[in-house]
Structure P
Amino acid sequence: MKIVFATNNHNKIKEVQKALPNVELVSLKSIGCLEALAEDQKTLEGNAQQKAEYVFNKYKLPCFADDTGLIIDSLDGAPGVYSARYAGDDCNAEKNMDLVLDSLEDKENRVARFKTVICLFTEAGPKFFDGIAEGEILLKRTGKDGFGYDPIFRPEGFDKSFAEMSIAQKNEISHRGIAVRKLIKELEK
């Protein structure tokens with residue numbers, strides 16, 4: 001089975017492809033979609049659907065898209081839906097982490113969670129799958145793997161950050177891994 005994953009993030013494609021061994025993920029680039037996909041909705045669900053629906057309508061291919069937010073309790077849920085561009089429109093992970101760490105400098109409560117929403121868009125319309133990983137924000141970066149906020153997020157019940165885990169370990173417990181497993185069940189139908 002071939003399905004478009006509406007992202008240009010090679011790390012995400014690698015991570016999700018490992019969880020979908022019987023599905024061939026097709027990138028945006030490989031279908032000739034070179035434009036940046038809009039993410040201007042106010043919810044993770046809205047952004048995921050906006051991207052998947054656009055690709056489905058323009059290229060007539062089944063597609064799924066995700067949006068992920070880091071939700072920090074003591075920052076009133078920020079960065080949330082704005083996680084990728086928290087420190088500015090250039091989507092720079094280092095600047096985003098710096099801003100989170102600076103914002104939490106005087107806060108004791110470092111409880112946070114990642115939430116991923118996947119929208120699968122086919123001729124049947126949209127279907128949504130979500131996953132949440134509870135954890136906390138570390139005092140500093142640890143680990144070299146992963147991407148985004150992984151070096152500063154430690155999942156609940158573990159003594160290392162997402163950036164210190166292998167892709168397989170992370171997929172077992174991560175927000176995206178949980179949502180992808182729900183997507184897999186739907187694709188197997």
Structure Q
Amino acid sequence: MKLGVVTYGHPVLREKGKRIEKITPEIQQLIADMFETMYDAHGVGLAAQQVGKALQLTVIDVRESKERPSTLELEGRPADPASIMPLVLINPKWTPLNEEEPGPEGCLSFPEIYADIKRPESIDVTATNAKGENISFRCGGLLARAIQHEYDHLHGILFIDRMEKSDRKKIQKELDGLQYTTKQLIKKGRRD
């Protein structure tokens with residue numbers, strides 16, 4: 001079932017997600033619903049907070065993004081990133097492997113707002129998958145950027161928090177307008 005994506009101004013976007021200790025039928029349904037929602041919105045990643053659930057859960061699929069490649073290493077060997085897609089990360093952690101560099105980002109919770117954000121190009125990732133299995137891999141490119149972006153969501157951090165001050169100043173009117181609209185919808189009971 002397609003879920004509503006909450007937008008900037010909704011308090012759940014600032015909540016740190018609770019750890020998921022058990023893969024229940026409800027969590028499996030949430031995962032399926034999140035993928036349907038993400039694909040419908042033409043996104044490459046979606047965190048539970050973005051659908052109103054403060055949990056340590058994100059879904060990612062970068063296969064459709066041909067212009068922004070990804071890299072993957074499994075057990076120290078190069079692998080096709082498509083081999084692990086679609087990707088479910090529960091209680092993820094990551095470690096940077098190099099210096100930060102700027103790259104373009106957008107967010108489904110910030111329609112039509114984009115900016116260059118500095119993040120490490122390559123990271124090591126550990127998490128639990130949808131089957132409750134521990135997984136680990138090294139990735140780079142768009143996959144690494146998407147994981148870091150979604151990980152931030154799981155901790156109540158938004159990509160606008162990582163923008164250069166000058167970039168944020170340029171879009172402040174749009175941010176204020178989006179926040180106002182979201183709060184009005186919440187007041188009317190349309191986004192909770």
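Assuming 50, 31, 24 is Cα extents along the principal axes in Å as calculated from a single structure, say which of P, Q it is. Don't skip to the answer; put the middle values down first.
Working: P: 50, 31, 24; Q: 50, 42, 26.
This figure was derived from P.
With Rg and Dmax of the Cα atoms in Å, for residues 28-67 alone derived from the coordinates and found to be 10.1, 32, which of P, Q does the value describe?
Q
Quick check for you: by relative contact order in percent (Cα under 8 Å, 6 or more apart), which of P, Q is greatest?
That would be structure Q.
Between structures P, Q, where is distance in nm of label points 7 Å out along Cα→Cβ at positions 44 and 92 highest?
Once distance in nm of label points 7 Å out along Cα→Cβ at positions 44 and 92 is worked out for each structure, P has the highest.
One of P, Q was used to calculate FRET efficiency 1/(1 + (r/R0)^6) of positions 100 and 132 (r between Cβ atoms, R0 = 25 Å, to 0.05), giving 0.85; which?
Working: P: 0.85; Q: 0.15.
Here the read-out was taken from P.
Out of P, Q, which structure matches 1.00 when Rg/Rh (Cα atoms, Kirkwood Rh), for residues 4-51 alone is calculated?
Only structure P yields this read-out.
No value in this document is a laboratory result; all are computed from the given coordinates. Not measured: the values here are computed from a predicted model. Cβ atoms are built from the backbone, for glycine too; each structure is taken alone.
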